[in-house]
Each structure stands twice: as structure tokens, then as C-alpha cells.
Structure 1
Amino acid sequence: MEIPAEIDVSAGDAFAQQFYRGPSTAPYGRFSTLGSDRFGDPLLGFHQRINQIEQFLLERRFWATDYPREIAALGEALTRLSEQVLCSVLRHVGIPEQDWARATGGCSRSEGAYHLTFNHYRPAHEDIGLSSHKDDGYLTILRTTSPGLEVARGDHWEVVPADPDCFVINFGLAMEILTSACDTPVAAIMHRVARQREDRSSYGHFASSGCLPGQDQGIYRYVQGAGLERVCGSRELIDENDYEIYAGTEAPNASARTTGKGDRE
């Protein structure tokens, strides 16, 4: 998807290239010292994996207080873009507009659950860039300017071209479930990042069904003539998918890294 002219991606590019470098790198290197204990969620904050990837990930409810202003503004711009793309897809597959808000847990009006994550791939680390997986939400907006992303096509992996003028749009499991009984169902794409030989950075925006504590909006399937059928809880799908992706992928020295101890390089 061509990047809209009103979205400035430069601050996100700079954050993705700096967040892991440590406090001596201004203005964003200090984020390598902010671990999950700060946010009360084991997946949020800075993490290193046994894959090449290291990440900084925050939910929308933390953007205004913990991301710099320009990064929070980028997240909100991507949330609005996500709403536009999602509504276009819902219209295309034939889901009635009056069902959109409940069908998407609020994402059709920018009231879902959103994550903004920044990624760095360490070429010196001997592993795949990121293991194969499907995203759990409705759609992901990915900004990448370097080759590495691959998608599963039949029995082979296909390289996704890296175009600096375009976002990559991935659909996730929630979208696959929602549209599975439609005439034109949308499939969640299996993807991975291949082994990287040079530094590579990217960032992504994830749109999922609303699931704040006590406010789980649920995951639905739309059936023509019957309407929306609840399949499972929003958090249930997210937790199950996150466990599949991340279980066992914490780097052995992650606790020291996420508390700012040890050598950041």
C-alpha cells in the first residue's frame, strides 16, 4: 500500500534504528532499558529473542505517556489508516456496516486494541531473523525498507519486495475467522524474516479486538443469514498466539538486558 502523504515515517525509522543502542545514543537509545516490569505485561517493553530479533513493543494505552510525542503521533496516524483499510475490506466481503463495530471489537472506529512495535535484527546472532507465524489481529501495517520479510506461498517461501514508498499490509487470524464463511474470505498470511547478514530495522502497527481488563470484546465469525457468531475471547486468541510465537524465545540474558544491565552492544 502506498504510504499516504500525510503520514511522516521518518521519526519511526529513526526510533527503529536507535532504540536498542543504549542511553548513550540520543534520543531513542534509552528505550533499551525499559523492560516489561515497567508496564506490567511480560510482552511489553524491550526484549531480545533467541531469533535475531530484538523489539520494543507498547500497547496504545501507553503511547501518550511512554513513547516520545512524535512516535505516539505516528501510532495514532497508523491507527486511523488501519481503520480505513479494515472498513474497506469489511465492505468488500459483504459484512453489513451495522455489524462492523462488534465484528471487529471496535477496530472499525479506532476503538480496538493496538500495538506499535519496533524491531532490530542482529546480524552477528546465529539464527533465523524471526520464526514463521501468523499475526493474531485483523491487520498489521508494516514499515520496512530492507529485504528479509518472506511469506508462505504453497510449498515455498516468497520474498516480499521492500519498497520505501509503501507499507506492507498483513491480515491476521481475527480477520481470517471473521470472514471464513464469507464468499470472499480473507486468509491470515504465514510469514517470517529470513536470516539477516546486515543490520535490519522495521516497525509495525497491529490492530486487534478490544481486550482491556474487564472489557474483552470477543472474536466473531460472520455467517450470511445468521449474523455474527462469537468464536472465542479476544485475549484468549492473543494469548494463545503469543505463546505459540514467543514461548521459549527469550534470550538467556534477557533479564539483564531489559533492566539496563550489561553491555548494550
Structure 2
Amino acid sequence: MAAHHPDPAGGDTDEILLSTDGPVLTVTFNRPSRRNAMTWAMYDGLVEACERADRDDSIRAMVLTGAGDKAFVAGTDIGQFAEFDSGADGVDYEKHVGAVIDRLVRVDKPTVATIHGFCVGAGIALAAACDLRIATRSARFGVPIARTLGNCLAPRVQSLLVHHLGPSRTMDMLLTARLLDADEVAGAGFLSRVVAEGELDSAAGELTERLAGHAPLTMWAAKETTRRILAAGVPGDTDIVEHVYGSADFHAGVASFTSGRRPRWRGR
């Protein structure tokens, strides 16, 4: 395959890096000191990467990965939630993230998440929005918001998790707030392959090389049909999201998380 070339254009910043390797566009979430927690700029950079993948006919697959050895993506940067004043801010946030997830789902080319370490919160949402997922045995998956922030998932995101993991395992993950290991999510069909540490890049290379040789329209049709099936089952969400993000519990959860204290939930 061709040499790996950093691409300074099209959404490349210090926090999110785009590079090309022959027909493969790689998106690297690049905040290893914060376990690659997503900032608003990183979400915007991911959308631009999706645009790049679709407008460049030489790109045949897109890979998402996390910098460092600790995480794929460990959620959205919690500090940004301190700016929220009301439930309406939560609705705007979930709509924005939902739009990013939808854009990732709608990429015409096959998308692959290569996962190591923590893949939680927004991380598991981004991974679920990809077509295929490869992980190392160190990977841990979950949405521990019931014990951390006290917020909620947008139904668009939860529908992806239910689709990939099933309703029972999704409820287990959300209600117990525990992290699932790679074998558990692989058993649910979430992962295409579980590999040993150090084999993630080679496994991703083998997969994307195969994808690059397949009929683009056949793969697009498979992706688009699945997307429409999933979109048809997504309920309305504004009332749910506004109620939770406007609660005293959510604001207390954010304050407790950022100060390192354990939150006290009151259910209001």
C-alpha cells in the first residue's frame, strides 16, 4: 500500500488528525492525555473527514482510531457541560452529536473503528456508527452515565446500541453502568474481530485492503439499506433529553465529576 501521508487540509487540527494511506483515510482522535475525549472542534473535524471521504473518489474506506494507548474515545469532554444552563442546552447538544453520528453513518464508503482501551460514552456511539469494528482484548465498552453525570442518551444513539448489542445487553450496560469487555460485546456481534495487543493496525490494514477491492455501489447499497431500516425505528426525543439535562441531578453530576466527588442523586 502507499505511504502514510498526514493531510493538513480538510479538518486536520491538533485534536483530530487526517491521514491517507493509498485508498484509506484514517481519522485519529488526538487527545491522548484526556483519553481522546471529544471537544466540539473534534466533532466538527469528524464531519469534515466524512465530507472528505465522500468527495474524494480515490478514498475507498475510512478508519477511525484513537491516539495513545489508553483509549479509542472516552466520551465527550465533561468540562464543556459546565456551560449548560438548561434542558434546552442538552437538547441542542444531543441534536448536534446526533447529526455527527448520522453523518458518520451516511458516509458512502465503508467505515471501520479500530478500538483499544476505553470506548465509552460518545466513543461507543462513534464506534456503533461505523460499519465494522475491530478491537484488542484490552478494550472496554460502556456508557457509565448512571453513576457519573446523570445525563441520558439520545434515542438515535441508543437505537444503534440496541441494534448492535440487543435490548437486554444494552439495558445491562446502561442501568448497571458497568464496562463490558471485548469478548462480551464480540459475543453480541458488535465486533468483527478481537485481536491481540499490537495486532490492531495489521488487522485493520488487511480489512481495509479487502474493502478497497470490492464493488463500491454494492457496499453503498448495503450501508444505505441498513441506515434506512434503523432510522425508521427512532422515536422522538426532545421531551426525554430536555427533562434529564434540565434536572438538578445532571448539574450536580457535572459538578461532582469535575471536582472528583461522588454525586448524590435525588431524582429531580
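In this comparison of 1, 2, the computed figure -7500 for helix-only ellipticity at 222 nm (-39500 (n - 2.57) for each DSSP H run of 4 or more, over all residues; to 500) is attributed to 1. Look at mean count of other Cβ atoms within 10 Å over residues 137-144 for each of 1, 2: the largest one is in 1. Upon calculation of log10 I(q)/I(0) by the Debye sum over Cα atoms at q = 0.15, 0.18, 0.24, 0.25 Å⁻¹, for residues 153-216 alone from the atomic coordinates, which of the structures 1, 2 produces -0.64, -0.81, -0.99, -1.02? Attributed to the structure labelled 2.
Structures 1, 2 were shown, and mean count of other Cβ atoms within 10 Å over residues 25-32 at 17.5 was computed from 1.
Where does the value 3.0 come from, among 1, 2, when distance in nm of label points 7 Å out along Cα→Cβ at positions 161 and 185 is the thing being computed? Here the read-out was taken from 1. Each of 1, 2 could give relative contact order in percent (Cα under 8 Å, 6 or more apart), but the derived value 23 comes from 1. Of the structures labelled 1, 2, which one yields 2.4 when distance in nm of label points 7 Å out along Cα→Cβ at positions 97 and 209 is computed from its coordinates? Among 1, 2, the structure yielding 2.4 for distance in nm of label points 7 Å out along Cα→Cβ at positions 97 and 209 is 1.
Laboratory data are not the source of any read-out in this text; all were calculated from the coordinates shown. The structure presented is a predicted model; accordingly, all values stated were derived computationally and were not measured. Cβ atoms are built from the backbone, for glycine too; each structure is taken alone.
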